[in-house]
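A.B. asks: The next part holds the structures, each set out as structure tokens.
We did not get these values from a lab; they are worked out from the coordinates using the rules stated. Keep in mind that what you see is a predicted model, and the values were worked out from it rather than measured.
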Structure 1
Amino acid sequence: MTLDKCPVHQATPGRRVRACYWKQWRKAKTRLKKLTSLSVSARVARGFALSGKGAWRLSMTSGVQRALSIEYLTAEGLLNLEERWKSFASLRRTA
């Protein structure tokens, strides 16, 4: 089974975690402060922080992805599922 057919992809769990972070930051003021502290410019962060869109939709926007990147989430303790899948490759049987 190749990585293309891998049943776990990093995009969906990463998106779910980004949406959870966004929901934790309830107020626009908090969202603005957190995004700017995670190296998003104030002008771009203001647009996302004041957006009326939902957490799931905003979790795929460029600013939120830049702030809550896979590297950042991995440093926070999120497992990288693609690497985990590859680590078990030798244990999978082919016959």
Structure 2
Amino acid sequence: MAVKIIDTCINCGACEPECPNEAISPGDSIYVIDPEKCTECYGFYGESQCMSVCPVEAIVPDEDHPDTVETLLAKFRKLHPGLEPKNTENWKKPGT
């Protein structure tokens, strides 16, 4: 599933540059994640980078936007045509 930023976000911006899909942007009062662009870093890193850099643990799995490995791979391919996914064998689903 995609991840989301909750209201404990301190608006520090640490997460935004970590997203390889440019899914994170400033919102009205906190940063937001576009679930259509969020691949949980599948195909790039072994874990969600935004979650690992958030100093207040304000990024959590978004249960309203469930994904399987297949749907994450489809998002990856749509967002990055011609690019082959890497680090998939070591990828860890957020919240597990």
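A.B. asks: Assign the value -16000, calculated as helix-only ellipticity at 222 nm (-39500 (n - 2.57) for each DSSP H run of 4 or more, over all residues; to 500), to the correct structure from 1, 2.
C.D. replies: On the way: 1: -16000; 2: -4500.
Going through each structure in turn, the value belongs to 1.
A.B. asks: Among the shown structures 1, 2, from which was the value -0.39, -0.92, -1.01, -1.40 of log10 I(q)/I(0) by the Debye sum over Cα atoms at q = 0.13, 0.20, 0.21, 0.25 Å⁻¹ calculated?
C.D. replies: Computed on structure 2.
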